[in-house]
Structure I
Amino acid sequence: MTDLQRARRNIRRCPVKLALATVGFFCCIGSTLTRPAQALDAPGLAIIVNTQDPLSVRIGEYYAARRRILFQNIIKVSFTPDDPVMTRDEFMRIKTEVDKQTLPHVQAYALTWAAPYRVDCMSITSAFAFGFNADYCADGCRLTRPNPYFNSPSRLPFAHFRIRPAMAIAATSFEQAKALIDRGVESDGTAPSGTGYLLSTSDRARNVREMDYDRAERILRRRVAGRRHKQDKLENRDDVLFYFTGKDRVDGLQTLRFLPGAVADHLTSTGGMLTDSSQMSALRWLEAGATGSYGTVVEPCNLPPKFPQPSVVIAHYLLGETLIEAYWKSVLMPGQGIFIGEPLASPFRPLEKPR
């Protein structure tokens, strides 16, 4: 049995028990992380562009060129841009158009806007992935329908689960979007020797992922450095590859250097309200140099299953999977959360040798 087969076997042995989800949904990860998994590639990704939004069009064109995505995988829709919340009826109209234009082999979507970030009570990335379904929403501090793709070894989410994970290449200017895309592309196959930072903060309500940090640190140290810190902010580091914390606002970002392909997020209520949050928007991570982030678009309460599980995203990313795969597999209940970043970034996937 190969190292990769052992890792996948161990991942499959970690069923999540929903009865324990609010206090202990963290499960075991494969014990050996030395060989990369096959990952999603450009032919399996479709770009969704809003033709009424010049920035969306420009982002889509640039991304298609950088990732060599063929015109057949560029899906064009039309709606009034910039409103942060899309109605359910409007989304259903757009989703019908998207379904008509999506080729059967497509496994995932890249959206090309920061707003709208929400459809009624769902995030827009989850709405495109699952279709609109109120079971993925919650009124108050309740659990939602789980993600069948969670912690899966599959590289074919549509073929295996009938879902197409989505990630927004979110930015408020083309310069920001271009820098994000370039970081993602340039990260491929670099096997960076950065550090994963796991912050245990003084914010008790938002520090609930701390229970997973020991496992995440052990996984990190098999490939890169991993450090757990009991502090509220990280400053003056030039090697940031992963950064997970729990705060409504994160100070010190301007002093950090994120490596291409870096993943960073903060557990708080409305980080996914990208353009109008009263807390820190997840966009601030991308603007600071991260390649991927996550935030919730409506009040999720501090239920860990609604946020990325650090040990899972780290494990799958280090196995060579793309950002969209590793991040989507790390959230058990993503209906209220939006994934943002460059979907195909894959720092730990070996580049193909020229023939």
Structure II
Amino acid sequence: MDNSDTRSQVQAAGSADAQVSATSVPPHTFQIAVLPGDGIGHEVMAEAIRVLQAAVSNRVTIRLQLQEVPAGAEEYLQRGNPLPADTLALCEAADAILLGAMGLPEVRWPDGREVAPQIDLREQLDLYCGLRPLRLYHSADTPLKKLQAGEIDLLIVRENTEGLFSSRLARASFKAAVVEDVLSISRVGSERVFRAAFRQAQQRRRRLTLVDKANVLPSMVFFRNVFDEVACEFPDVQTERMYVDAAALHLVQKPQSFDVIVTENMFGDILSDLAAALVGGMGLAPSADIGDHSAVFQPAHGTAPDIAGRGIANPTAMILSAALMLDWLEYPDCSHGADQIRRAVATILANPALRTPDLDGRLTTRAMGDAVLEAL
């Protein structure tokens, strides 16, 4: 593949004020770091960039400056560092980060852990708020009976920087009698992700479900108590509390009852994959990892090395992640572009014949991108 697609500069047009001309006010330029990563990352990224270009091409108030930088398992194999210092510095300086997919199952650190620079980015940039939106576009895509398009429309807000992931860098001896992982919950970490979740709920249907394990774990009792305190700040949002095992059951039995879910890091990791299966799989699952100053936008799927290079990967999750990026940039023309992308994806997925092989279709990665472009 020619990766020049992901190195292009994107210029966009469109005015938030019809009285202001393109010549009188220079466009606002956003610096976007592009990390295609490994496996199918390059393939889905190329389609997302094409759609992104089309969505902002007629807008004069913004310009997106894209710069591709190396990171991932292949970078580790070649140079010994999956997240080079220059890449991290550019990500820190960027207005947003687009990430394809990273990691390969066989590429591991000497201690046995898989190389995962995407998690390193979350921690080093303090991207504490993980957003995992899931929507059912067509009844043919769900394994559940009698559900129609739009009946599943939920958002999982995942705490990204602590929880059970907090001890992932600890070293353990393979000869040890006992190895422990610590589930770390802080007041500051909990308060900020809860406030972010409440704000998300305010923009949706104003219902927020806390998922925890407060019937067993002291850390989760604390987590729930902090949630109850923060809930007092948002009286316009209806709240409920649910144990994680019950939440898994309800997601399968009545997913349409959920609006926004907020939960701990590991619980969010598991539940977001379960929810993705209910709407068609990981190829339809975008995500965002957001902090106070930086944000990464990536598909929830992995690198799929078994199909890499075959041109059959589903680019939809990457395309929808690019739309999430435009939302986060909070500029009128960016928001318009994001809405346009989502409408185009919904138009395509309303036709069950327009699918890649992961959804029992025959479209190639490129053809799926073409279809979304045509809908634009």
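A few notes on this one:
- Between structures I, II, the calculation of mean projected area of the Cα convex hull in nm², for residues 73-200 alone yields its largest number for II.
- Entry that produces 0.89 once Cα Rg over 2.2 N^0.38 Å is calculated, selected from I, II: I
- Test item: distance in nm of label points 7 Å out along Cα→Cβ at positions 65 and 81 calculated as 2.3, pick one of I, II: II
- Computed -7500 for helix-only ellipticity at 222 nm (-39500 (n - 2.57) for each DSSP H run of 4 or more, over all residues; to 500) - originating structure among I, II: I
- Highest-scoring label, criterion being mean count of other Cβ atoms within 10 Å over residues 145-152, among I, II: I
Bear in mind these aren't lab numbers, they're just calculated from the coordinates by the rules spelled out. All values reported here derive from a predicted model rather than from experimental measurement. Cβ atoms are built from the backbone, for glycine too; each structure is taken alone.
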